[in-house]
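S.K.: Following are the structures in question.
Read-outs throughout are calculated quantities, based only on the coordinates presented, and are distinct from any laboratory measurement. If you're wondering where the values come from, they're calculated on a predicted model, not measured in any experiment. Cβ atoms are built from the backbone, for glycine too; each structure is taken alone.
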Structure P
Amino acid sequence: MDRASAKSIERRAATPVPPFAVPTYIRPVPTAFGQHQIAGGLARFSEVDVVMSSRRGYTACRMTCDQLLSDADDRHAASVVLDRIIAPRPLFAGLDMTKTHIMGVLNVTPDSFSDGGQNLAAVTAIAAGKAMRDAGATIIDIGGESTRPGADPVTQNQELARILPPITGLARDGVTISVDTRHADVMRRATKAGAAIINDIEALQGDGTLDFAAQCNAPVVLMHMQGTPQTMQDSPSYAFAPVDIYRFLQQRVEAAVAAGIPRASLAIDPGFGFGKTVWHNLQLVNWLALLHGLGVVVLFGASRKSTIAKISRNEPADRRLPGSLGLALAARRQGAQIIRVHDVAETAQALAVEEALLTADD
């Protein structure tokens, strides 16, 4: 699983210097009966991992929240991060973020890694979107350009021709639509047609995307990707993937807020599989709760990704449901509010059981 190529973190019994005397990152440690809620949801924690930069990378020390506040060099900075971790998130596209939401994947492409070609016809795509809505998806994510590893870009006219008919048809039926695109003009046309959310794998770094998103008032998902779809799997490298990804997303959140996008209108996606090895992806899942320190909605998507097959028996994409469910539940336990999946009904059932277990002793 290429563990040797991925950096790990050094664990210590005590921090080398007071927390927040150097760049510091706080990861809530999820536990079933924790003292505090993560983002107002069902996931809870009592202790945190305090991650600090050092000359050799990063070190981590586990402590209680009270101990963190007592030991911090900058108690205000520590309290701000803890408050962001604990505070319930506002409505996102009208959806209650204290609950778990399923985002159904609807690729209207001929070459997506899992379902390419299945929904090219508008009538088929609309029917598939409605079926996912009826099975439990509260958001349907429509994409017209494949971003699988090595995928070639398409023209914006091709992308628009693919996505506009299903967006229009599903929006008329009251379905909450997310448009998966990295192009400003596609965002403009899609939101005009009825898309309620912009989902950008380039985190609004493309030409004109940040300005448009600030003007249109639609909620935005900012995703991490190292490289481009053509190059991202060539040789991904991180000092420590979870913290490096956090730092990138922090910069993009700050850029969006500075451009005029309210923090309440932002969600982040760590980009499982986008410029990451198998070991990076596993580190990312185990440390996903770290991202709640940014104070925004966390979206997670690992459905049918190749990491599942590489861990298991090299199964094709349409035979990775069990692994997809395992990763979805792991993300749910870390407090992710939106889970992006291909198999909506199966994920909805698994999440229903998980949430019943979390509330059974209340």
Structure Q
Amino acid sequence: MTALQPWSLPPDPPADPLELARALAGAAVLAPSQWNTQPWRLELNGSSARLLADPSRAMPINDPERRGMMMSLGAALENLLVALRSYGFRPTVNYLPTGEKVSVVASVTWSRAEGRRDRELFAAITERRTNRDNYDGRGIFMQNRAALSALVPDDLRLYWIDDRDGLRATADLAHDAIHDAILDRRSQTECYAWMRGGDDEARASGDGITLDELSISGPARWMAGHYFNPRSRMLGLGAGSAAKQGREQIRSAGAVALFTAPRAGETSWLVAGQAYERLALRATGLGIAHQPIQAPLQRAPYRTDLVRQFGAVGEEPLMLLRLGHAHRPKPTVRRNVSVVATFRTS
């Protein structure tokens, strides 16, 4: 059985250097990742840390450029930085440091600061959830939307759609993209490898997403082994069911938002992952449910239509996000820091 990371963190900085390092790593691994692949490793040594990509957890068919992987790593990096600031440290980040191993995506050093910052965001790390349930249709208050938009750095953009016609159009586009993605057996084989039948299977692997967490219901829930198995003759039924669910999820949202960048590149993707995590933590504090939806971005025709729909022509779309209000689900499993991190105190 894989040791699992608890969804809890010390509220105050541990005095013991090793326990402090474990707390920082614990914050990092509670970040979200596509299909809960957790594509990270950490090396902590005294007052420095290195964040590394784990290529064995990449999704080369669905994420051939590693955009989603780098954004997941950016989210883990942001959790680490938030924890450092909350514990009273001043971090410095070096992105894609030269002279390091190819897998090193960021190095972080820190020193004592005059005070503690980001404490509200830090408290939200253990409360944040990716919520795949249907939302209740309530909109996002303008002041909350402004608070979330203010977290996006100048080199990224966040476009919003919250009118019902726009939501229905986005929902229809997502329906078609999800349907095509599941019928692509190579793509579905890669996703199916991260689908877990139940809590016991998830705890054993320490990763992936269960059918309950995917909010699959009805016949698709009872026959998921046939509906979503890429070798099954019933895959078409699974594609239809998942596409319909994706459409209803967006229709039930209060708003959808699109992250974009002016240009492609691994540094931009890391920064976008950081921005998304800060937004997700702030949304958690505001009681706003959120879920990234990747299918429309993974295929060129739908990606083009999505950019046009949001009025973001000429920019690179990074993440489609739905937001709204719903009951908070239980947390997904995470591999323990003892599995993904190494520690030195000198």
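S.K.: As an exercise: distance in nm of label points 7 Å out along Cα→Cβ at positions 253 and 309, calculated from one structure in P, Q, equals 0.9. Which structure is it?
M.R.: The value was obtained from structure Q.
S.K.: Which one of P, Q has FRET efficiency 1/(1 + (r/R0)^6) of positions 141 and 213 (r between Cβ atoms, R0 = 30 Å, to 0.05), as calculated from the coordinates, equal to 0.60?
M.R.: This value belongs to structure Q.
S.K.: Moving on. For relative contact order in percent (Cα under 8 Å, 6 or more apart), the calculated result is 18, so let me know which of P, Q that is.
M.R.: It must be structure P, since only it matches.
S.K.: Suppose distance in nm of label points 7 Å out along Cα→Cβ at positions 13 and 29 works out to 1.5; of P, Q, which structure was it derived from?
M.R.: P
S.K.: So semi-axes √(5λ) of the Cα gyration tensor in Å, for residues 157-220 alone, computed for just one structure, reads 19, 13, 9; which one of P, Q is that?
M.R.: P
S.K.: One of P, Q was used to compute FRET efficiency 1/(1 + (r/R0)^6) of positions 37 and 125 (r between Cβ atoms, R0 = 25 Å, to 0.05), and the result was 0.85. Which label is that?
M.R.: Clearly, the read-out refers to Q.
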